[in-house]
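Pasting the structures in now, so scroll down.
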Structure P
Amino acid sequence: MASEQEIFEQVREVLVDALAVDEDEVEMGSTLVDDLGAESIDLLDIVFQLEKKFDIKINRGELIPTEKLDDPKYVQDGKLTADGLAMLKEALPSADLEAFSQNPVIQNLAKVLSVKDLVYLVGTKLGSKND
């Protein structure tokens, strides 16, 4: 199985291509939206390119669990509830949710995604593929 560094290098290639950023801008802690300028359409392209590069399938909702955001247990008044934050932490265990949890507005959910989250997701997919 590929190491985290090997996965990171390939994820970085995808992000440089998809977002037209310089390679040195893409660091493990870089956020996709705020640091690298990704928009929602870019996220679709990134997922497609990751699937192709790694020969994996990333199902809808694996990057951001959007299908659960209609559930009032998880979302109330446009914000994640405590249960919603717990669900998000379980769905994105590599995500740094500390700042987001102070004001968990759904509109800002994509802003928590980082390069590290992509590397983690790909690593998980590759690991389950080899089992």
Structure Q
Amino acid sequence: MIVRTTDDVTDTDRDVKTPNWRSKRIILAGEQAGFSVHETTLYAGTVNDFWYANHVEAVFVVEGEGELEDKETGAVHRLGPGSLYLLDGHERHQLRPHTQMRTVCVFNPPVTGREVHDEHGVYPLIVEGAT
């Protein structure tokens, strides 16, 4: 059993900070749960382009409001507390938080914590234990 809080990962190597967002990685591939769980805060007024070509991501909005644009179809969705979106088709997407947004994200396959978004917003597929 693992019991961990966001405070436990704050300011550790599991706490990834960028100018646009902060992601606290609570469960990673090393825990061998088959998924990873992150609390991600996106800052108001930022524009965030992502494309998880190698992962399926579910995002649940806990607080804040913004927009999600499907870059492949142009469809725009309003997001607020209680919204959930699932990128089950590996959609290129853009998040535009109007206010600070706090989300809980689940990735499959799980991320290791070593991934860095490339120029297309993609996380590479890193398999835990691979060299």
Structure R
Amino acid sequence: MQGYNAIVVLSENAEKMLMCIRSKNPYQGLSNFVGGKIEENETGMDAAYRELEEETGITQKDIVLSHLMDFSYPLEDIYLEIYVGRCNKAVAVHGEENDLYWSSLDQDFFDVTRYAGEGNIGHIMLHVKMHPELWK
């Protein structure tokens, strides 16, 4: 089974969340969390920090990640690990693969015309709000 991760990155004041606009399919043109593949012989947490730095420039010095939840898709032979963290300072982000932006948290993340994942972003954000101990 191929592993992937998605990372919920909150701003230092927890008022915004980092999103990317996907440049390719699946979900081309839709907003999504940053993340990527978990490489063979790599832990999920190590992959999350690596992908975060590669896609945004945010390093392990800038954020502490916590493992929030997992999704398993046996018919596609993949699983997805979800991480959450809050930046410990204002950080300048940059992305080469996808455009990045800071989103307000009052969006309808269940809107599948704007957000990737068939409503999963909305579901994940409900759990982020249910577990502030992971990012406060």
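All of the numbers you see were taken from the coordinates with simple rules; none came from a lab. Values in this document were obtained by computation on a predicted structure and should not be read as measured data. Cβ atoms are built from the backbone, for glycine too; each structure is taken alone.
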Practice task
Assuming 1.3 is distance in nm of label points 7 Å out along Cα→Cβ at positions 75 and 123 as calculated from a single structure, say which of P, Q, R it is.
Solution key: R
Practice task
Have a look at P, Q, R and say which one yields -500 for helix-only ellipticity at 222 nm (-39500 (n - 2.57) for each DSSP H run of 4 or more, over all residues; to 500), as calculated.
Solution key: Q
